[in-house]
1. From I, II, which structure was helix-only ellipticity at 222 nm (-39500 (n - 2.57) for each DSSP H run of 4 or more, over all residues; to 500) = -9500 calculated on?
2. With distance in nm of label points 7 Å out along Cα→Cβ at positions 59 and 235 as the yardstick, tell me which of I, II scores highest.
3. For structures I, II, calculate relative contact order in percent (Cα under 8 Å, 6 or more apart) and state which one comes out highest.
4. Assign the value 0.9, calculated as distance in nm of label points 7 Å out along Cα→Cβ at positions 83 and 107, to the correct structure from I, II.
Structure I
Amino acid sequence: MAELRKNPFKQAIREGRPQIGLWSQLIHPLVLDILKESGFDWIVLDMEHGQNEIQDVMVQQMAMTGGTAEAVVRPAWNDMVVLKRILDTGAQTVLVPMIEDAEAAADAVSFCRYPPQGQRGVASGMRANRFGRIKGYHAKANEEICVLVQVETRKAFENIDAIAAVEGVDGVFIGPSDLSAGLGHLGNPAHPEVQEAIATAVERCKAAGKPAGILTADNAAAERYLGLGYTFVAVGGDTNVLIGAADALAAKFLKIVGR
């Protein structure tokens, strides 16, 4: 008989154990098949800025089976129908973008929980319950679902204490690019005002008893954020890893041949 899979990422961030992640936007399952053995703790399958659809993230999760990383699916919006469909594919962790207040955070939690704790739609046979093979799935599923919410606007930053205090929010993710724009520093997350907000945010999350996460492709910044107390940190993306390695390799040999 199939058993409900435990969510190691949810347990780790609850215990304050640092989790190192990567962003994935390249869509193809072979990319995830390659990345799953790199040692990352979590990999974001991006439906907001990536071109993924429901069937894409389902197949990518299949490709990740047996790897080290938890699939974290980011929908394009805080949408009940989309979140229901993501969870039905078997995803146990979601990263909900553009959460600006406690009400929106509570909605995100509700969309991901079966009644009476929430309003997730009920299906009897889907990949999440191994097509009906996991007995008692609906009674146990809420325990393993991890809801991460993104704080990435000025309004959201002002409301971060209330957002983090929402029951069922498992972690708060700071979106540095949109937060930079919201604070008037578009394209400059290194600006002192943005960095001050990033440092303040993690302290406010800690005060609410919630782990905080963030993304950066800057290794020095990633180390700094871990030092500040960020628990789940994405340290790059599949696109910039590919670009960096390919550009460096090409440059090396073009130099050898005088170009």
Structure II
Amino acid sequence: MTESETPTIDRSAHLAAAEGAVLRADDLIAGYLPGVNILNGSDLYCQEGELVGIIGPNGAGKSTLLKALFGLVKVHSGTVTLKGQDITNERADQLVTKGIGFVPQTNNVFPSLTIQENLEMGVFQRPGSFRKRFEFVGDLFPPLMDRRNQRAGSLSGGERQMVAMGRALMMEPSVLLLDEPSAGLSPVMQDEVFVQTRRINRAGVSVIMVEQNASRCLQISDRGYVLDQGRNAYTGTGRELAKDPKVIELYLGTLGKKA
């Protein structure tokens, strides 16, 4: 779509609905280089207990939005708040202690370390909580616990993704950010990732997920956003977006299987 064709959402209604959100972003303008913006006024919110999906074409700014929330991309304008506290451009390590977990798409495990050692790294800033959180993660991913002494580098892509998600959960985050968790996985492992993401959400963790498998993402999301050229093109419940004729025509036709 061209910039003039990109639809806009009712921002006033969106801002009203964002009141009390655990994590929200307002009118974000951000990018990797000065004067070159990837996000061009994007808004987002996630209420406590929600699973929010973000879809859109390649280059729309989806991963950039997650990285801006997590302090990895410079926000030039706009604000990010966590439980009402301004956290715009705070360092990632500080955000982890405040309750945000982030799982990048690639290079998300320490391959030379065992599964247990990877999880220990997850509580590097709070080592005294390891035992309690290890039990929590073990309940979510029991197959990995049976192989806790195996090096992460010997695991399949799907198993590594589980380790990465588990490590991010070790600090007991309020919100978990997932950047394309199913990318590069077999169909079977993709399904497993979506099942586990929903389990994490039902265990009390709010989730914001960028995903290339748009149709599957919308199926499990409470709400969703469609990004286009760094702006919110559409927003609604996952079910509404999956059935919206314009979203189907413009995005799901090419994104239903893979972005």
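The numbers here are math on the coordinates, done by the rules we state, and not lab data. Note that this is a predicted model, so its numbers are computed, not measured. Cβ atoms are built from the backbone, for glycine too; each structure is taken alone.
1. On the way: I: -12500; II: -9500.
The value was obtained from structure II.
2. Working: I: 3.0; II: 2.5.
Between I, II, the highest calculated value is found for I.
3. Working: I: 19; II: 26.
Top value of relative contact order in percent (Cα under 8 Å, 6 or more apart), among I, II, belongs to structure II.
4. On the way: I: 0.9; II: 3.2.
The structure behind it is I.
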